[in-house]
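Multiple structures follow.
No lab work stands behind these numbers, since they all come straight from the coordinates. Computed from a prediction, not measured in an experiment: that's the story for all the values here.
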Structure 1
Amino acid sequence: MPRCEICGKGPQVGNSVSHANNHTKRRFEPNLQRQRIEVNGQVKRARVCSRCIRSGKVTRPMVRQQPATEV
């Protein structure tokens, strides 16, 4: 079952309601994104929800820049 590795958010269940008020079961899936995150100083790939990314609960690793070579 897909879950956010930061907050643990997973799928929820509810009903689809038609115009005729017929109810059928459906699933609400979390918006999970594969991100490179930094955990305890180590970089790893994780599936995190968009709310954790937006709220700043996820720390992204710093991108190392290569020194410029002169021509």
Structure 2
Amino acid sequence: MSDGIQYIGKFLIILGIIVASIGGLLLISGRIPWIGRLPGDIIIQRKNFTFYFPLATSILISLILTFLFWLIGKR
């Protein structure tokens, strides 16, 4: 029984670290001028409507994270 509780506790700590890291990245992302403004990001603006899809930014972030996780998993 205590093994299950310890597993849940470790999971919640790791989840909290991940959420805090994502929050930190969101806070500093406003200071990086090219994030969200890359060629390939889709922006459609109409009178009362704006659609924004950061396609190129998403691909770039995905590639960076894939490389980082590959480096971490290589150990």
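General observations
- Cα extents along the principal axes in Å derived as 59, 33, 20 - corresponding label from 1, 2: 2
- For relative contact order in percent (Cα under 8 Å, 6 or more apart), the highest value in the series 1, 2 is held by structure 1.
- Among candidates 1, 2, the computation of helix-only ellipticity at 222 nm (-39500 (n - 2.57) for each DSSP H run of 4 or more, over all residues; to 500) that gave -2000 used structure 1.
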